[in-house]
Structure I
Amino acid sequence: MSANNITQIAMLLSQAGSAHHHFEQTALKGVYDQEWPAWYADYAIQHSLGELLPTPVTVEQLGRFLAENYEVYQQENSKLGWADYTAQQIAAHWRNGS
């Protein structure tokens, strides 16, 4: 997977974050969305994430991955922002055909 694809995935995740923030503020009236990984996954797939990956991914697979990856991200104290870190993890995970 190219560095450009990883950058595009990071941008897509950032866009999902902005859209989700708006969703939480409007539709959920400021309540924290416990189901955010599924929301992000649906958004990313609807906005062409599949075109950036070498193998297919479902909303369920990506949502589960995002939830698990977020826990790892928090523990690792990465110097990368969440979107950049997660884009790299998505690329590595789906590069291996998982």
Structure II
Amino acid sequence: MIVTVFRSRLSENAGEEYQEMAEQMSELAQTMPGYISHKTFAAEDGERVTIVEFESMEGQREWSRNSEHGKAKKLGKEKFYSEYKIQICEVIRQASGGQSPGM
């Protein structure tokens, strides 16, 4: 499994246009081959973290190269994010347990 960790801070200009784009990208990501899941979390200090899971590097690459996603990334760099960091990681080991919903 491939996990992408996208850390960001929204700029003051993000607003409603950002929200619409984020919803479109969320829907599009779910249609990509090998997509497993994604979730976004926001910290009290304004940092946002999105975790995206794909079955393989091929699926993650296809998502990264998608033309609509490319347009969104360009807008993000130019307008929506004051800073960001992307880390693409291969899961070496995984364990789970408990009865928590969604796990």
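Tell me which of I, II gives 3.5 when you compute distance in nm of label points 7 Å out along Cα→Cβ at positions 28 and 44. Don't jump to the answer; show the numbers that get you there.
Values: I: 1.7; II: 3.5.
Derived from the structure labelled II.
For which of I, II does helix-only ellipticity at 222 nm (-39500 (n - 2.57) for each DSSP H run of 4 or more, over all residues; to 500), calculated from the coordinates, equal -9500?
Details: I: -23000; II: -9500.
Structure of origin is II.
One of I, II was used to compute Cα Rg over 2.2 N^0.38 Å, and the answer was 1.12. Which one was it?
Working: I: 1.04; II: 1.12.
Considering all the candidates, the number was obtained from II.
Once relative contact order in percent (Cα under 8 Å, 6 or more apart) is calculated for every structure in I, II, which label goes with the largest value? Let's see the in-between values first.
Numbers: I: 37; II: 46.
Greatest value across I, II: structure II.
Given that mean count of other Cβ atoms within 10 Å over residues 12-19, derived from a single structure, equals 16.8, which label among I, II identifies that structure? The partial results should precede the final answer.
Values: I: 16.8; II: 12.2.
Derived from the structure labelled I.
Any read-out appearing in this document is the output of simple, stated calculations on the displayed coordinates, not a laboratory observation. Keep in mind that what you see is a predicted model, and the values were worked out from it rather than measured. Cβ atoms are built from the backbone, for glycine too; each structure is taken alone.
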